[in-house]
Structure P
């Protein structure tokens with residue numbers, strides 16, 4: 001079985017000085033990945049923190065919030081929003097043929113999408129389409145060693161049947177509270193839970209191969225928000241349709 005190291009690992013290690021971390025930490029597989037698209041400027045998104053906290057309390061679920069930037073025009077610039085988060089939601093829109101962008105929106109395991117925070121829908125999707133995390137594509141492994149994050153993934157599917165999978169690393173922040181000074185939520189203080197501060201494809205996993213990546217943790221964020229952890233996804237990428245179903249996933253809490 002072939003093994004590949006992404007070139008990004010060696011380059012990043014040369015440019016990043018160390019951070020003081022205590023001890024090593026291992027990640028864990030999850031049966032469900034809940035991706036929430038939200039905004040500090042959206043009045044209908046106010047319950048996102050409670051829903052995310054409830055989901056994240058289940059150690060078998062990884063729930064993260066992508067703050068999008070298309071609400072900023074109302075006068076409040078979401079401090080957690082990025083254009084790349086908006087691009088990920090747009091890509092899911094093509095997959096699910098959902099038309100225009102809506103917030104809040106929930107995507108479960110890259111297989112189901114819905115508007116709002118309908119817990120019954122989320123629970124049902126997690127039940128009917130859990131991640132198997134077993135051979136031939138087991139869950140990625142995540143391990144924090146000092147100031148570095150080690151990620152590895154294995155794909156033992158027969159080459160004749162298997163399209164490559166993207167190994168995507170999603171890093172999320174600790175809880176924040178923000179006073180909103182303009183827009184729909186003017187004069188409110190909002191809490192935000194597990195906001196995504198960085199997501200990137202760190203490699204392409206082909207059948208019969210093992211992929212290993214090593215990244216300094218400090219390069220996974222601008223440093224303005226303390227990090228809470230990272231989520232590793234093995235995700236299908238249907239040609240012309242953006243992200244597809246998530247095949248396996250693990251999460252690590254820093």
Structure Q
């Protein structure tokens with residue numbers, strides 16, 4: 001584990017795997033850098049892969065107040081650490097963060113987006129201030145409630161499954177980073193497709209979705225159709241989870 005300082009002085013922890021063209025993995029809600037480790041290891045024979053703890057998670061620091069711009073600066077610091085330019089893989093809400101970073105002009109050579117969660121094709125944008133609701137729960141010390149709010153109200157996990165997950169061995173880890181759910185909810189916004197932002201991103205992009213989720217496949221196709229230089233790839237039989245055995249050859253083919 002190494003650390004790099006972001007523009008505001010926050011220390012961002014990262015792991016580095018392999019040698020070759022630099023690739024940075026940006027994960028989503030409930031994730032830390034370990035989420036990307038299996039994928040990084042599967043790509044290490046061809047790329048130098050960086051996985052990092054987004055601010056407020058794992059071994060990274062956190063400097064309030066939160067702003068999406070600070071997370072973009074974190075990614076910018078990692079790109080500088082990687083040599084000044086890099087490909088970026090964004091997963092779930094991390095895909096939205098990667099898009100925002102590309103729109104800001106960060107030196108991203110190629111962009112891969114897995115399951116960007118935009119509401120399209122009849123799915124209405126979410127009008128509720130989820131970030132505000134989550135912030136209130138965390139401030140009140142109700143971290144478990146914040147976890148379940150995000151799972152049910154934003155992810156859409158059925159209530160009976162949310163109840164079962166209370167006994168999951170990873171539940172304490174989710175509560176430990178519950179404050180960062182505010183950050184992800186801020187990035188998600190109302191989940192409407194940001195047409196103007198997408199049209200401004202000219203980076204060569206591959207938009208991927210797991211084929212078992214119609215919501216995600218519709219979003220991937222809409223994002224690829226709006227970006228000026230993008231293709232969509234639907235991976236049949238895949239879920240929202242990262243499967244390195246399936247994703248690795250797709251990334252190698254696009255990034256090489």
Structure R
């Protein structure tokens with residue numbers, strides 16, 4: 001099984017040769033969030049099976065059946081990206097609500113300066129790092145169990161531990177990216193709320209309303225563009241700072 005194939009653009013030629021000349025009775029299972037243009041040839045050699053994420057309604061119902069408060073279950077389901085594992089961990093994460101509020105506060109905290117954009121980007125990314133801690137706790141338990149098993153059986157566990165740590169590193173990286181994606185979705189929602197308020201406001205002039213509507217639509221589009229770019233594994237700090245500087249300009 002090969003995970004995160006969508007990130008293997010540089011290694012695409014090697015993957016293609018391996019797929020075309022595999023060892024006998026070898027079956028490759030390749031997991032990818034998307035198929036970028038660089039991997040189109042590889043995808044043409046594969047049987048594509050689309051695995052749809054769980055719907056937010058299904059996750060909400062499932063969480064409520066486990067005793068999660070209905071409002072929290074709804075918010076968690078929206079942030080889970082279709083993953084039951086992520087939903088279950090977020091439901092018990094004490095920092096979940098605070099992180100969502102941090103993302104919602106972004107429009108009000110931008111003051112048009114690069115310094116505020118950089119400081120806020122650092123705060124948002126730090127919150128994404130904090131969000132990985134529940135998963136890290138599970139990973140620590142896994143490593144401890146593997147070490148104890150190796151000691152009990154007298155087996156050499158260095159290779160097994162290395163493989164485990166590599167898998168855990170990938171999972172933590174993916175979890176952090178999912179948290180960033182969920183935060184950006186909250187930010188889009190915050191701008192959409194402002195858009196709705198502007199449309200329904202009778203206190204602004206028509207010209208001012210039109211300008212503000214264009215500004216808010218631009219902010220939503222810019223944020224959604226960044227969500228799409230996450231699949232390319234960008235430099236998160238530069239990406240988020242650039243976005244916040246842009247949002248400062250269109251919402252000032």
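On mean count of other Cβ atoms within 10 Å over residues 93-100, which of the structures labelled P, Q, R is highest?
Going through P, Q, R one by one, mean count of other Cβ atoms within 10 Å over residues 93-100 peaks for structure Q.
Among the shown structures P, Q, R, from which was the value -11000 of helix-only ellipticity at 222 nm (-39500 (n - 2.57) for each DSSP H run of 4 or more, over all residues; to 500) calculated?
The value was obtained from structure Q.
Mean count of other Cβ atoms within 10 Å over residues 45-52 computed as 20.1: which structure among P, Q, R?
Going label by label, the one that fits is P.
So log10 I(q)/I(0) by the Debye sum over Cα atoms at q = 0.11, 0.13, 0.19, 0.22 Å⁻¹, for residues 77-220 alone, computed for just one structure, reads -0.48, -0.66, -1.20, -1.34; which one of P, Q, R is that?
The value was obtained from structure Q.
Computed from the coordinates by the stated procedures, all read-outs in this text should not be read as laboratory data. Note that the coordinates shown come from a computational prediction; the quantities given were computed from them, not determined experimentally. Cβ atoms are built from the backbone, for glycine too; each structure is taken alone.
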